[in-house]
Structure I
Amino acid sequence: MPQRKSKFERLKVLIRPTGKPLWATAVKSFLLMVLAVLIAILLGWDNGIFVVAIVTIVITRIIDIDLPVRKVAPLTFVGFIMAMLAFTSVSLGLSSDLIFILITVIWAFFCISLYIFGKSIGFFGYIIFVMYFIAVIVVNTKSTPLDYIYYCLLAFLVSSLLFIPRLWKMKEDLRSRVAVGFDPQNSLQLGLKNLHALSGVPLDPTDYELFKLGLYLSGFREYSKLLYSRISKGYQDKFKEYLEDINKTSLKIGESIIQVKIKLILIS
């Protein structure tokens, strides 16, 4: 009979990290935050330095969401609009407690409801609500609502520098997503995740067919594990060799997709 975990052991599970630290994202966000703060100081926006820093960090995090650029770009613009609305609405809410409570309820309901549209969009809503919470803490009467619009605009313009490397590697990113199912190391769940990420992103017919083929291969690998355990031991070695040959060929196809060789073969 399994033993019940102590409260200390449960606490360790709660505080245990569930993923790798995003060091690259943190460094990029920090450098752009420093740049935005320096510009704010040069402009004499002493009252908005903290706002500029926070909004810069938030928008850079949105730009680094693991989605194609065609989806991240509108999300970033919406994030800028929401940041601007968050700080201006809190600034306007200082005039009345009733208005402030009403605005807070609307923001909480809106941000939480975004999880209906998926994990990535839900994470975006969480970021926006955190930004509203920070706005409640830092907004004061020393700056007008128009000033907060300027602070958010500066942070947005500086953060948008992150789009330069993403746009440069946009086609490479799409090819890597198309080829994800051909890599034997990738799971079917990762293929389905990329299917969701690519939904609504225009792909040419060749890329679309290749992505579907890779997804079928991922499904076949998952099914082959069950099939391997069900067949007799006398055929397991041959079946394993068969799977290894398929994986080698699949890996070569995936590399060719990333290097744009497979498309040339299919077109010709």
Structure II
Amino acid sequence: MKNNEVIEHIVNWLKSYALENGMKGFVVGVSGGIDSALTSTLCAKTGLPTLCLEMPIKQQKNQVDRAQEHISWLKKYFANVSGETINLNSVFNSFSEVTNKEDSSDAALLSLANSRSRLRMVTLYYFAARHRYLVAGTGNKVEDFGVGFYTKYGDGGVDLSPIADLIKTQVRSLAKTLGVSNAILHAQPTDGLWDDDRNDEDQLGATYEELEWAMNQHYAGKAAKDYVGKDAQVMNIFLRHHNANKHKMNPIPVCEIPKHLL
């Protein structure tokens, strides 16, 4: 991959889209992970105002530290970058008290985890509306179009997706070229939606590199039955997530009314 050319292409695409739509800049949720680090850096390189929001909800300290260090790094090199920390702990606690009712089932815990992402989405759009900014998504290709590993109307609720055509390997490569810190480059990917330190691999059951391979095989038309051993295991993991999350990745279904009823 021609990193510098890809970076220039994305930066030009971001800037053109914003200006053509009469928007002034971007707002990005910065988590301390590599996807948001790359996205925020690409937005910063447009020269348009870029607001980086760190929105902790019972976050692990290492995630908070990486996010804050990245925002500080961006502000040092880009005069158009600003940053704020919006602590959503009290909001999340209040929401949990009125909805959870001490339900400790797996479904309730997952619902609460996804609620963290949706609270962050609401916060991003609050600031976006105030400043006429676009909410820049941080999802990569495997998450957005392979396994659907994102929260519907949470981190999936964005205005544009600058890195959604890049697999995780490419994200790491571009981030390294741009000078993103080693702490972020080598951090275990995590969605940051849980109180413990579980990472994406723990939840998905496979690494991003393995899922990239499976996604490529799937879209090349290869059948799952053609694989054995570890390959079969990874393909089955990919297909399980892919099929379960199609409702996120496909357009919202519209009930079309037959003309004879109108």
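Given a computed value of 1.10 for Rg/Rh (Cα atoms, Kirkwood Rh), which structure among I, II does it belong to? Before the final figure, lay out the partial values.
Numbers: I: 1.10; II: 0.98.
Clearly, the read-out refers to I.
Of structures I, II, which gives 2.5 when distance in nm of label points 7 Å out along Cα→Cβ at positions 81 and 105 is computed from the coordinates?
Working through the options, I get structure I.
Quick check for you: by distance in nm of label points 7 Å out along Cα→Cβ at positions 89 and 225, which of I, II is greatest?
Top value of distance in nm of label points 7 Å out along Cα→Cβ at positions 89 and 225, among I, II, belongs to structure II.
Suppose helix-only ellipticity at 222 nm (-39500 (n - 2.57) for each DSSP H run of 4 or more, over all residues; to 500) works out to -25500; of I, II, which structure was it derived from?
So the calculation was done on I.
Give the label, chosen from I, II, of the structure having the highest value of mean count of other Cβ atoms within 10 Å over residues 57-64.
That would be structure I.
For the read-out FRET efficiency 1/(1 + (r/R0)^6) of positions 201 and 241 (r between Cβ atoms, R0 = 41 Å, to 0.05), a value of 1.00 was computed from one structure; give its label from I, II.
II
We did not get these values from a lab; they are worked out from the coordinates using the rules stated. Source: prediction; values computed, not measured. Cβ atoms are built from the backbone, for glycine too; each structure is taken alone.
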